[in-house]
1. Suppose you compute relative contact order in percent (Cα under 8 Å, 6 or more apart) for every structure in P, Q, R: which one lands on 27?
2. Computing helix-only ellipticity at 222 nm (-39500 (n - 2.57) for each DSSP H run of 4 or more, over all residues; to 500) gives -7500 for which of P, Q, R?
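Please treat every number below as a calculation from the coordinates, not as lab data. Since we're looking at a predicted model, the values are computed, not measured.
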Structure P
Amino acid sequence: MPKVTAPLVGSHFRPPAKAILGVLPSACALLVVPEPDNAYDVNALQVFVRSADIPASQHSELDSAASLYGTSLAEILAQERWHLGYVKATEAVHLAPRINNLAAEPGRWTANEEGQPFVPATLSFDSAGKPLVAMDLPE
């Protein structure tokens, strides 16, 4: 399966997502969740990180950064996962149908703790340090 990489955008609308992204290492596990009921974009793809996947070695730095957004490390870790933003819309329009096709293939779709489908992904960064979401998707 080919690896697809797309920009992760909108973290500045989701405090403390920017602080969390600032401490996550490349290759950190992410979840990509289709949001077909999104009022602005039926192809919207949400991007989440599980709080448990935030490296303990980064907790002190995250606690300092999170305070700038009016929250604390304890509050971040108390939540199961954090919405970091979205796959950029110009990419999601092409990726959402491919992701949704996975639902039709037995054994290809994964569900989270709430039974909500998601695609496993990883975090990477472009040459300017901007976050990217990397997923293995069929053509």
Structure Q
Amino acid sequence: MSERPAQVIPNIYVEAIEPVREFYLNQLGFAHMMGVVGKDGRLDFCIVTRAGGMLMFARPQERMDGTTPSFPTARPLSIYVEATDVDRYHDEVKARGVKIDDPLTTQWWGDRTFAVRDPYGYQVWFYQHLGEIAPPPGVTVI
């Protein structure tokens, strides 16, 4: 896996963008790239960024299942975000009072990771690639 993949940017539909945007900005240290204000004065759309990665959040214009906050219920999607120094970033996030959902761990697939949950219950993993894949006994990587 020497080729770096092209960036994929999820567009996550949420009932209200303001709370999730504030979480990513204030608690996780993301930057605001842009937002679109709807006719009702609330955000219809926003993009947040961190270290070159982007997440988009949109408020559906019609009723859509799954857009209400569900924390601590797990979602069927998790987000995996690269961090240059994951240990330092972990300490920064923890110092901001964010509950760590999965502790800082070096994984067998060569990444050092930790995870948090956003206000809508999406698990957000932060990782730094450190080494080669070393599967545990019984795990076959193809």
Structure R
Amino acid sequence: MWERIRELREQGVTILLTTHDMDEAAALCDRVGIMDHGRILALDTPGALTRMLPGRSALEVGIAIGGADDAALLEMLASLDGVERAEATHASPDQRRIHLYLTGDAPATVALVAKAVAGAHCTLTDIRIASASLEDVFIALTGRTLR
């Protein structure tokens, strides 16, 4: 399907694609509209939409929290050098996933995050370095994950 869409686009055909798959939208679309509850929140190229985010790169961290205070942990991570904003994206009784939007270099921030998590008596269970994505734009604009 993607190949046929690319062929039509190269021929100048306008295609309206509706999808919840933000990777698909980024790969196939020249312009993307972010909609929520029937309202267009943003409309631009995929690159321009991701550039509107506070940071160009991000860390997604998994943390076993033990008995740590969620709010204090999130606030502490948000206050680290190079971190623009921290958002909890998933919670289970003993595990948290936190998305850190960065203004600085992601690899350099990894050590700061690991030290801070250990200092909070938590355990860093995984970490992923990523560029900002359209899914990050959706979350930033709506305050929630994709349905």
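1. The structure behind it is R.
2. On the way: P: -7500; Q: -3000; R: -10500.
Derived from P, not from the others.
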